[in-house]
Structures are given as C-alpha cells and as structure tokens.
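Structures are listed in the sections that come next.
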Structure 1
Amino acid sequence: MTSSFIQNFQFEINLGQYKAVEVKLVDKVYALVIDNVRWLIFNPLTKIEAHQCLSHCDLATGTVIATGLGLGLREQILVSKPEVTSLTIVEKSKDLIDFHLQHSNWIKHPKINIVNTDAGNYKAECDVLLLDHYEQQNYTAILNNVVNISNKIDCKTMWFWPFEDYIIKNSIDKNITLSESYVDLKTRYNFKLFPDLTESQLLTYCSSFQNVR
C-alpha cells in the first residue's frame, strides 16, 4: 500500500441526512455532522484524512475488524484489497450506520459485516484488528482503551489511530529513531500484538500520517 494509491483512490462520499447525522460540503470539504457537532472532515483534494489510514490499509489481511465508521474512507480501501477476506465494522452509533445504509453503496459490499455496539464491549477474533473510534480522549485514555480492547478481541496483528503521532512525538522527545521509539512504546505498554516494522516502514507510515509525500 502506498500514498499514491490512496491519493488516486476514488472514494464514494454522498451528501445527505438521516436523523441527527448529516454529511455536507463546506468550502469544498466534506463534513460529518452528528447532533449539530462536526466530528470529522475529508478534503477530496489533499485526502489528508485518508492518508492517515495508510498503516491500517497496509497491514490489513485476512479477516479484519475495524472500529469506528466515520465517512468510511478506510473501509472502502480495506474491502478493495484482495488480501482482505472479510471486514467487520464495529460502530456504536446506530444513526451513523443507518445513514450509510441509506446513502452509501460501498457499505453493501459482500465482505462487510456491521456490528452496532461499543468497541469496548465487543468480543471476537480476527487476523487484524484496526482501532479508529477515538474522539476527544487524551493520550493515556486511548492507550488504556487499546490495552482493554486487545484483551477482548483475539487477533494476530493490531494497530490504532493515532499511533503514528505517538511514535513521532516519542522519537522527538527522546531523540531516538522511529524504530527505537516504536519498540519503546511497544515495550512500555506491553503491545505484543503489534507487528515488527523496519525504520523504512515506520517512516512511510509516519510520513503519510503527517501528509508528507
């Protein structure tokens, strides 16, 4: 998976509204609004938000569980990968799920299964677990949640948003390489299910996360 692949990917984003959920275009940028609060955006020109999911899309293979639905950017790429045999999307907002069922064609892909529940309560097993349901939580809260979910979902490999940001910050703070920072964080939080990655792979993930191409 490369940044150029994501940049050239044709995402399906449809405007519309379902109950408290609305997708609208503001200054040529798509915005997901829930209960009159803007949750996230997608710039179709730079595709920054999709580039932040490069690591998720690159690591995905076999049976995949992905938390958080949003605009479905990551999910559209995941189901397009031949290596992904099934995709279970865990989303706690029934209205957001129903919005996509009403307005989005991609969500009807035969690989996709949708589970309406809080990610913290979900128990299952898969090859790859991808977490991206975090909202306003701080660094510590997210890391604690990652540990909690990893104890409930049996997987071979996992990743979470915004791990690249943490790797970069830890690297800068300690004046160490990205790979050293990655190993440090894995060791500190006992992240045994995270893959072994080279400095080159981490540089690709982190550069894409920061939209440096």
Structure 2
Amino acid sequence: MADQHSVTTVVVGERLPWPEDHIGPCENGPFDSGAIYRSGERLDCTIRKVSSLGVTLGSDIAPILGERILVELVTGQRPAGRIAWAKDKEVGVRFDDTIDVVALLNRKLVSQTSDRRTMPRIDVRCPVHVKWNEHFAAATLRNISANGLQLEGDDLPALGTFVSVFAEGLNIPPGELMWRRGRLAGVEVLEELSWSSIIPWVRSQARGKAQ
C-alpha cells in the first residue's frame, strides 16, 4: 500500500499557525514527525502547522504556558520558542526568531527521494478566479497541495461541479468540487501539482507578503 501524503501545513506570510475552527473536513494525519526538547529531555510530537513565526504541535506533554522549549522540525532545524497556548493535546509555540519557510520547504523536498517527492500543503491567502460552465466568480485561495486546494467565496458552485481555478503566476489543473462548508469549498485537481511548479510561486507569494 502506498504511503499517505503528510497533511502538515506550511503557512506562507507572517501569520501565526494557530488552528482555525471548522475550516474544512477534519484532518487525522499523517503529520510530519518532530520532537520537543525541554529540561534536557527529548519528547516525540507531530508537526500540525508551521509558519515563520511559530508552530502548532500534537503532543501529550503537560505544557506550562510561557515555558521555553526547542522544537525539532522534520528537516532537523531546532528553533527555540515559548509555549503560547495548549488545548486538546495540541500545543502552540511562538518562535523566538523567525524561520525561512521557503528554505524549510526546499529542505523538506530535498530530503524526499525523487520518485516520492510531493508538495506539502501550503496555507496562503491569494485572490483567484473560478470558472465553471459559463460562470465566473472571484474567490480566495486558502491552501493548496499536490492534490487539491481550498477556496473561500460567496458564489462558489455546487458539489460535483468541474471547475478551473486561475491564480496569477501558477498553472492549476482543472478539478472537481468535492466538499462545501459555508463559504468554503474543497477542490480535488485532476492532475497532481508538481513541487517544481509550486515552489517558485510560493517564493513569489512569500516575497509579496513580506513587502
């Protein structure tokens, strides 16, 4: 059986990677593995969501708010930070210093074998246009991965609709709208997006958010 793709999310832009309530179907993993270093002890954890400013971890530790720890990411980086919140076996850590998420993505991709190299989920806020049949609607791209994307908008089509999504600087294959929740919708693309096409676009998005 083929390995499942990681659903760990990398956030582009200077935003804290805290969870958002009910933004889509529940994700149960698999997530990237990581580790927490506290008081000389190494404790296993999972990396749920990471940005330049911090990380959300899955962990069974008994957290102390404000406690300073080291977090080992899947690439081996060990940024230091302080525990900002904890709830339901999730822990939010705000980094002492920012990290380069594009460099993190590059190292993560290089660490994979070439035949199994897939793009992780990217959390981004980008204006797009959605076309189906004779209809055209503005929307916001909220995240994108090798197999699909999440959209937010007021005039999105019904479940099962085949759509084309247009984002400046990125060629997105057509796909099918697979779920709806309020103003949110998930699209499964008919052709897998390659990391080599997404990385330059992510880099340009990161530069734009930093300006």
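With helix-only ellipticity at 222 nm (-39500 (n - 2.57) for each DSSP H run of 4 or more, over all residues; to 500) coming out at -10500, pick the structure among 1, 2 it was computed from.
1
For mean count of other Cβ atoms within 10 Å over residues 83-90, which structure out of 1, 2 has the highest calculated value?
1
Thinking of 1, 2, which structure, once mean projected area of the Cα convex hull in nm², for residues 107-186 alone is computed, gives back 5.9?
Answer by label: 2.
To test your reading of the models, identify which of 1, 2 gives 3.1 for distance in nm of label points 7 Å out along Cα→Cβ at positions 35 and 203 when calculated.
The structure behind it is 2.
Going by percent of Cα pairs over 30 Å apart, which of structures 1, 2 comes out largest?
Between 1, 2, the highest calculated value is found for 2.
Between structures 1, 2, where is mean count of other Cβ atoms within 10 Å over residues 43-50 highest?
For this comparison of mean count of other Cβ atoms within 10 Å over residues 43-50, the top structure is 2.
Starting from the value 0.35: which structure in 1, 2 was FRET efficiency 1/(1 + (r/R0)^6) of positions 19 and 139 (r between Cβ atoms, R0 = 30 Å, to 0.05) calculated from?
1
None of the figures in this text is laboratory data; all of them are computed from the coordinates on show. Because the structure is a prediction, the values reported are computed rather than measured. Cβ atoms are built from the backbone, for glycine too; each structure is taken alone.
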